[in-house]
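Structures incoming, each one as structure tokens.
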Structure P
Amino acid sequence: MRTIYVIGDSTVENGNDPYYGWGGRLAEFLPGVRVENHAFSGRSTKSFWDEKRFEPVAAGMRQGDVLLVCFGHNDEKDDAERHTDPATTYPEMLMRYVNAARIAGAVPVLCTSVSRNFFAENGFVVYTHGAYPQAVRELCQKEAVELIDLEMMTRELMKSLGAQKSCELFVNIPPGTDDRFPDGVADRTHYNIHGAKRVAEMVADALKENRLL
């Protein structure tokens, strides 16, 4: 059976209630396909590699498998352990994963980062990832790598829902309603189970449409 290996950050990892990543829900929309989600919170292309979290993936990939790569949120951070530059080290790190997949005979697929939940007063979904998504697009074009443009796809989803309904995709807990979070939560980055499933379904559809399965 072909396997889809998934690597990424907290927006992708399996998660724990009330925080969920789309990678943990992907198998629900791909019946008959084996999904291994190795994504881990707080990691960038650099730290995931440096911590050797990719090693079991590299060891497991076989001919015809798929490697889904979705980093960026933490590559943007300033700390030396995680930061990469969108013009240089970010695409260089992404190519390490691409090359490893190709050596194994697997198909690498790069994803742009999902959009954060920030709306301007005029209803515009604010770009918050700087040059990182475009760096992925350009790399895919240059190196003939398959692309799933999740930044664009999730922006379009939120635009269609509007600012108020988009909050229902993310972890939003009113104060006093959950003993675990007495002060409440208003998260603009991390998905609840509903949001994770919506994005997972989009990824599954994109894999099918691009004939990657």
Structure Q
Amino acid sequence: MIAIAGGHGKIALALTRRLSARGEGVVGLIRNPDHAEDVRAAGGEPALCDVERADVQEIAEAITGASAVVFAAGAGPGSGAERKWTVDRDGAVRLLQAAVTVDAARYLIVSSVGAEAPPAGKDTFSVYLRAKAEADEAVQASDRAWTIVRPGRLTDAPATGHVRVDLAPHRGEVPREDVAAVLDTLLQVPRAARRILYVNGGEDSIESALDAVL
């Protein structure tokens, strides 16, 4: 079973559809009960659990039985700086602690290019990158088989099935559907553990792009 925080997000729903299509059980953590049917329609089981406010034990109860956990939540572009800390950092860390509690071996987190050297400004985007950076640091310090995915600018364009994956930062843009496909593939690739991967649109198939860096 795979547990996904931010279960109603576009990446999460796309990932849920992929996972359920190949027979994986999926639990999508949501904070709004109105989103439950969308998770079910994608093939997942909704769990009402707001990682921004729930404590570690509550999150652990929601993901009990998961062998892998994906943090695909986010405060969203319309949120202020404070919620970057409470969702993008603190929510990710609590989910990580819950993964340890239930002994979920794999932990994947959707981060962002720029988190490798976040700016010191007080603007919301700078705070967002610092929050992502601190969450990533906590993940790297853990004993889970983690993978950090740092895409460039996310778009709602249709999936292409082709990406560029590097171990070094690079700028670009990538459809959310392709990020979901990368996450799906990574969940099936044990050698992706303890890697930071930068993902954008490109010319290579997802499998070829990952093989080249892994």
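For which of the structures P, Q does the calculation of semi-axes √(5λ) of the Cα gyration tensor in Å, for residues 131-170 alone return 27, 9, 7?
That value comes from structure P.
Quick check on the output: 0.4 is distance in nm of label points 7 Å out along Cα→Cβ at positions 115 and 139, derived from one of P, Q. Which one produced it?
Structure of origin is Q.
Between structures P, Q, where is distance in nm of label points 7 Å out along Cα→Cβ at positions 83 and 203 highest?
Q
Given structures P, Q, which gives the highest value for relative contact order in percent (Cα under 8 Å, 6 or more apart)?
Details: P: 22; Q: 18.
The structure with the largest value is P.
Using distance in nm of label points 7 Å out along Cα→Cβ at positions 123 and 195 as the calculated read-out, with 3.3 as its value, let me know the right label among P, Q. Please list the in-between numbers first.
Working: P: 2.1; Q: 3.3.
Computed on structure Q.
Here percent of Cα pairs over 30 Å apart was calculated and came to 13; which of the structures P, Q was it taken from? Present the calculation step by step, with values, prior to reporting the outcome.
On the way: P: 19; Q: 13.
So the calculation was done on Q.
Read the figures in this text as sums done on the coordinates, not as results from a lab. Everything numeric in this text was worked out from a predicted model, so none of it was measured. Cβ atoms are built from the backbone, for glycine too; each structure is taken alone.
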